[in-house]
Structure P
């Protein structure tokens, strides 16, 4: 749609940057009404003329400049739309990536539950475990199967959305790579603002709108100057019947000027409108920057929080959960802890693994948001 809009605006440039069509005229002069004879009066003439209006120098180029800016603005709109699609594709990809990894952790957790079930079965056979323990572990397996079904549904939904964004069949398979570690960014709000001013198409578009209205002001001010009209005319005269005399034809040149009287202040209003719109776009630009700075501040705070939580999970919670499960299972086998401790340790490990991966994808999705807001990559 934006491409068609750009083509439409491009086609407007020649409409305003070229001379108006010339006028071809035909006429009769001094034809006597008593006889309507072309040979009765020597002043009777048949005329043919050509008239061309020339706008005051600079008027056409000023209008062309205004129309050309519209095309540039739509180009920026196209780039901004492409960046937004890229952001959506990136975030949906990371959603898909997360659901697939969560399914992997769920299946690993299910395998572990089957191992626990085998241990419980051995202990039950020697009366060291109760039937309730067997039922509990089977219940946990059923619960994890339910989680897998839910996650697979979300995976399919994310895959369908991603294929829709890249214009592929909804069931087209898309490979995802394991996110082992993330590359963090170190940047300030001031640096992000500078990048946005330089690269964000939306901000550039506002600046171009302001520039367009400066050009419209110049174009409107030129309306105070007259247009020039040049006309050429050739007059034919017939032989006078009474004297049989042949008369000379006439050639005429007419030069005219329009009178820009500014009736009702219409031209002045055009100038004032352009000035007002310049002020509007200046305020719009400032408001956009304030909004972006607010987003930059909150997004950077969120990134810092996610980074701290990732470090906490990697350096503390994950190895502790792995060690806790190993210890609980070993202690259960020698009757030092209750069965519920094993199930709880297994559940905690599953939650920590999936939450850690969710934090990693959230971090990368947050960067995708910032890249859209600044209009440029932040990880290269």
Structure Q
């Protein structure tokens, strides 16, 4: 007996709320002078005070705001979390905004102790709010996410997308491709999983397939796709054959076990500098061992430590032409502690520090401040 045909179309075109989720407030289109909006009442307060924004930075709501303030980096939330098996990553942006427990919201005076560079002082950083997400549909969310990332890039600002699950890699990188051109973007992909699967229970885009979609559509060439931290029980032999055929450069934790982290880090940096004109970081928080980041939907033991990950993130910001990043799969609902948002916060700050270093002309390989490395040495 044949199964009855599905008689429900995907959308009710007569529903007046159909596009409400992606329609900006009308008052944002008015005559407000463009610029950043500082929501802090006082010039200094701890993270437990005031209205939570990314890194306690001022808010921008339009491309005109970004351009008027000459914003270097705009952080934008993208709470999409239904392309995998566990919900909760939609709260990742809120967790990152609200879990800076003790660093004050000062405009300067917080230099990174390894390099003595203060990204909060040297960069103009803004919270750009959240992308529109249809919480019933991954596919209806693709274009609004792609559009908001694209408008950040077109304003001359680096997008930092905070997710949300890894399906976001597709609209995020495609938006960069829209502006810079297909094949001009290289991606350094930090992840326990390769995310280049072919199938997703009939769905074209899931958190396990964005890499293949980007490669097959020509947004990124395989040669310019670099993966770090792979481990566990995928990819299979067939998947590895696809990765090799496409020219992927990849680094499993087995390589770290055999050759040590320093050697693998140098290889990844050299590969990032070899080919693409522009570079993007895709950071899945599960690249870290769950001892350091339990708040994720697909934890895999045996991962990187923060002490291994952080210098590579900082170096990519300082030593390459980095044009943006995403941090995904942060799921605070499965971490009752402070640790995962804390580590995610510091990962973002490492990249910002690297960008500030590059802006200040510090681009030498693995720069460390003599003030903090050589003090007391004979």
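Throughout, read-outs are computed from the coordinates displayed, never taken from laboratory work. On a predicted model such as this, the values are computed, not experimentally measured, just so you know. Cβ atoms are built from the backbone, for glycine too; each structure is taken alone.
Suppose you compute mean count of other Cβ atoms within 10 Å over residues 223-230 for every structure in P, Q: which one lands on 14.9? It was calculated from structure P.
One of P, Q was used to calculate mean count of other Cβ atoms within 10 Å over residues 103-110, giving 18.1; which? Don't jump to the answer; show the numbers that get you there.
Details: P: 18.1; Q: 14.2.
Checking each candidate, the match is P.
Have a look at P, Q and say which one yields 17 for relative contact order in percent (Cα under 8 Å, 6 or more apart), as calculated. Answer by label: Q.
Which one of P, Q has log10 I(q)/I(0) by the Debye sum over Cα atoms at q = 0.25, 0.28 Å⁻¹, for residues 191-254 alone, as calculated from the coordinates, equal to -1.18, -1.41? The partial results should precede the final answer.
Working: P: -1.01, -1.09; Q: -1.18, -1.41.
The read-out comes from structure Q.
When percent of Cα pairs over 17 Å apart, for residues 175-214 alone is computed for each of P, Q, the one that comes out at 41 is Q.
Can you tell which of P, Q yields 0.75 when FRET efficiency 1/(1 + (r/R0)^6) of positions 95 and 151 (r between Cβ atoms, R0 = 30 Å, to 0.05) is derived from it? Going label by label, the one that fits is Q. Looking across P, Q, the calculation of Rg/Rh (Cα atoms, Kirkwood Rh) that yields 1.39 traces back to P.
Determine which structure produced the value -9500 for helix-only ellipticity at 222 nm (-39500 (n - 2.57) for each DSSP H run of 4 or more, over all residues; to 500), calculated from the coordinates; the candidates are P, Q. All intermediate terms of the calculation are to be shown ahead of the outcome.
Numbers: P: -23500; Q: -9500.
The value was obtained from structure Q.
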